[in-house]
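Quick heads-up: structures coming right below.
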Structure 1
């Protein structure tokens, strides 16, 4: 399973950090986990075959996590990018209404033509998707939000949560994951509802006993701050701070 960080920042423009997004490839299956503005450009820049994406997994429906969904659907209308394979879009409760509002706004410009667009609300539970198994559980953010588990070839488990504050359910969901990817929006001492600081991320990772932790989704307030020490008070495994373009393999 290969993971590429498409964006490690937020909606706030910052040099070197784009809006949230991850590309995950397992075998011949390509997934986007959230799709913030600029994700498609960076995916192409990082030599990821955007046209071959099989599924888009949205953690929640805030603009900084969904900004490139319309451009992706619009790109598939271009004669130079004919698509025949199904495209799956997963998300939390409210996904169907969100997609219908986009259809109402853009009409035929984003309608599926020549391929089938499969839409699935995943609040909790599991779903198959072309060679991988998906599971979801709700997390605490404010609007409906979910974490995903992706199990791919070789039995490796990746767990990803978009925006969330500390919750025991997420720690249980991520138990002994090979890689846990968590947001770390704000530095220690600057807690905000619905988001994690390093100690909150460390508490989840420590309780989950995951094998490796990747922190991402950094607001500008994190620049120059010590994010590792507060996290390591609760989690003693390997910790990586995400950067745009970073690649990892499980």
Structure 2
């Protein structure tokens, strides 16, 4: 099975491991994996295609080399039309809209749009070499693809101002301490940590994973009462699923469940 969305890509490629139900989106533009305007559009389309690809349970966003990405191709901002620039945040939010779990594996420089697209993922695994930054102030700009907004939700306004207004770099260990990163590992362990998380996520019910992701995203800005109400409705719908029945039966029979996503 082929998909044209996975072909003729600018600065990245897609690899699908059917046996492990895993897709890797791999940034590959040496030496710093800068992300072009065209690439932003293509990344959105690839995430959308992978979301519809039945072979894939988990998506990993990673990069070739010692740096995840130094950010966007700077000259491209002056060449792009205002209309095009206004769509940047929508493209980079594609991992968040994706129903499937998305993991970002970050090492080295993870700046600008590289940081922003990682923030749109569900899990951020970082190596000890990782540095996160939103350096747009040095260009007379602000983050334009959701970076300051997503970051403020995670670390609060004080730390976000410190990062955004000072173009401050945050090391991987500090990113973990601040709750930006899910896990911080030695650089040599990043791939193994990613593999472990992929396999762990694959062991759960696909429909339960989709439901949890959507519920958490949808209630991020809601009141506690609304969040609890929506959680109850989601719980009730999952109560009717084949996977929930299988999970309960497997628990009582002391065996591993075999989830189907229904």
Structure 3
């Protein structure tokens, strides 16, 4: 579904969307190693699909919604040991988001939500900082349901809550639904479980996948992934975005 994609509209159509109080969803991902079975674009794929589903839910509720082009570069220092991972500094990542927010706000958009699927702490920090800068400059809030927060994490899968969820069952299931052709199934099905918690490793001061025990850049149980799990999780993620938007912007009137 591409009809809700911001970049597929003309400038004259965008002018009308601005008048209609449209909600903008900004998918944020990374270009980063996700095991030997998932693509570097895993986080971006997940953010795009959760945004697509959230946009559909919002529109069904009477809102106007568009999905901005995905940010696919972020702070990815944890995967520094793996070819293909491309990292930005926290300052650069923050600056990119701030500039995007400033640009659409200057045009007249007032309702923006970040749909993020990359969970590296410094990356999360870059989003939070960008949102703070914009609120201080403009008094406009940016909606950002942070999946690392207990409120949101408690709704997701057991593997996600354990912290052993990088390219494991949680993310593998989501990519299997959104981009099944990009999952290397023969490899995925034969990967042994790696139940080391990245959350615990981060708490202990470890800051790379290899140092945490992820020699192949995955944690969790990729062999247990399924499309059924992926569908269920996407519905949860889309609902989270809608709920966060409605809470952040109580003044937003449905059309």
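Here FRET efficiency 1/(1 + (r/R0)^6) of positions 5 and 181 (r between Cβ atoms, R0 = 25 Å, to 0.05) was calculated and came to 0.30; which of the structures 1, 2, 3 was it taken from?
Source structure: 2.
Out of 1, 2, 3, which one gives 18 for relative contact order in percent (Cα under 8 Å, 6 or more apart) as computed from the coordinates?
Traced to structure 1.
I have 2.7 for distance in nm of label points 7 Å out along Cα→Cβ at positions 53 and 157, calculated from one of the structures 1, 2, 3. Which structure is it?
For distance in nm of label points 7 Å out along Cα→Cβ at positions 53 and 157, the value 2.7 is produced by structure 1.
Quick check for you: by mean count of other Cβ atoms within 10 Å over residues 133-140, which of 1, 2, 3 is greatest?
1
Supply the structure label, taken from 1, 2, 3, corresponding to mean count of other Cβ atoms within 10 Å over residues 109-116 with the calculated value 13.0.
For mean count of other Cβ atoms within 10 Å over residues 109-116, the value 13.0 is produced by structure 1.
Just so you know, all these numbers are worked out from the coordinates, no wet-lab data involved. What you see is a predicted model, and the numbers here were worked out from it, not measured in a lab. Cβ atoms are built from the backbone, for glycine too; each structure is taken alone.
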